Each structure stands twice: as structure tokens, then as C-alpha cells.
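A.B. asks: What follows are several structures.
No value in this document is a laboratory result; all are computed from the given coordinates. As the structure is a prediction and not an experimental result, all values here were calculated from the model.
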Structure I
Amino acid sequence: MWLDSKYQEIISYIEEIKREKKGKNENFQNFVLEEIATIKNGLIMESQAREAADDDIVQAVNHYTKALQDSLRLINSN
């Protein structure tokens, strides 16, 4: 009897430890997934910012090229 009682107590203790470990693993996994999502969002935002900066550069180069061409036309027409 006493042995059966101790056996059940040990089994219960082991099951409790398993549940706690599973909960901790799930919490850690959720934390890691949230961090990965944050990093992905940051990369998307950075990519969009770089695309916008690239568009601004292209627009500035096009504006400069047009001004240069207009100036050359004016010089060549005289």
C-alpha cells in the first residue's frame, strides 16, 4: 500500500513537471514567433523605405537630365 501511494505520488509529480515544461516551451515558442514577426515587419518597412528612396533618386536624376537637355537645346539653338 505504502509503495503504491509513493508510486502514484511520484507519477503525479512527473506529470506536473511535464505540464510545466510544456507550458514553458509554448511560452518560449510564442516569444520567438513574436520576435520573428517583428523582424519581418521591420524588414518590410525598411524595404519600402529603400524603394521610396530609390524612386526619389530616379525622379531627381530624371529632373536633372531634363534640365540638362533643355539647357543644351537652348545653347545649340543660338
Structure II
Amino acid sequence: MIITCRQLVEAVTDAREGALSVLDQLGYRAHLARCAGCRAYVQQMDETVTLLHDVRTEECVPDDFKAALLARLSKGTPKP
């Protein structure tokens, strides 16, 4: 099966997740073998996904602040 660059771009996520049929995998791989632009695109996507997995979410609020806030909220709303 021959696929276009547009079809390859649309199939990247499925390819990464192993969700392509055998026939689609063959077309995907054949296209990458002959298209430097799509190889670069897929490489960039792979690098982006790797970076996103490596990013650590830091706590903006210390744990003791959260505990104090939750304790105060559990006491109810203060009256003016």
C-alpha cells in the first residue's frame, strides 16, 4: 500500500501505539524509507514525546501549606 505524506502524518500516533494494520504498517514503513521529510517529521515527533515524558511537574505549593489550607477549609467559613 502506498501512502502519501499527509496519510503518514495522520498515522503517526497509531504507528507509535502499534495500532496500524499489517498492511498499513507496510505502507508506513515503505513511505518512511523513501521520504526524508517524513523521516524527519517522525523523528521530531519521537523526540517531542520523549521530552514530554521527561518533564517533571513541580509542586508550586509546599505540602505544609496545602495541609494548613485544607485544615482551615474543613473548619468552615469564618463569619465577618
Structure III
Amino acid sequence: PRVEQPVVAATQLPAHRLAWLDRLEGEVSGGRGFARRVDSGSYVYLNTTSANEERVVELTGETLFGVLTITRTEAFLSQ
């Protein structure tokens, strides 16, 4: 989200295949849709709480940059 905008919920996904790091866009296998890269860059952990409930990272991307705080509010296990 942008500064002073509403919180955006995020869902943890399974690990992605590394082949996607070299692609800008493409069809996802198994008819599961289409993916497009929206940015690329790097991040640095600035802080992580001992219970892994909050992570603070500095983003340095072509479009997204700044400090991002990710807070875990509830955990769900999907099967």
C-alpha cells in the first residue's frame, strides 16, 4: 500500500520456480492463469521480531522502493 492508504492483506504462497526470475510475463502451467513481473530489484532485512510476527525490509526496486513492514496477524495452513 501507499503511505496513508488502507492496509493490504497478503497471503503466503508456495515457493516459485526459479525459472520465473528470468521471465517478464507468461502463461502459468496447468491453465492457472497469467503472470507478469511488476518490478525487480533487491531487499535487505532491517529487523525481524523473535516470533517472526513482523518483518521490516528495505526495498530497492525499479518502481517500488522504501521501507516495508510486514505483520503476521493470523496463520492458516492450506492443503
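A.B. asks: Matching task: 15, 16, 13, 13, 11, 9, 8, 6, 5, 3, 2, 0 is the computed value of P(r) over Cα pairs in 10 Å bins from 0, in percent. Pick the structure from I, II, III.
C.D. replies: I
A.B. asks: As an exercise: helix-only ellipticity at 222 nm (-39500 (n - 2.57) for each DSSP H run of 4 or more, over all residues; to 500), calculated from one structure in I, II, III, equals 0. Which structure is it?
C.D. replies: Numbers: I: -37000; II: -22500; III: 0.
Checking each candidate, the match is III.
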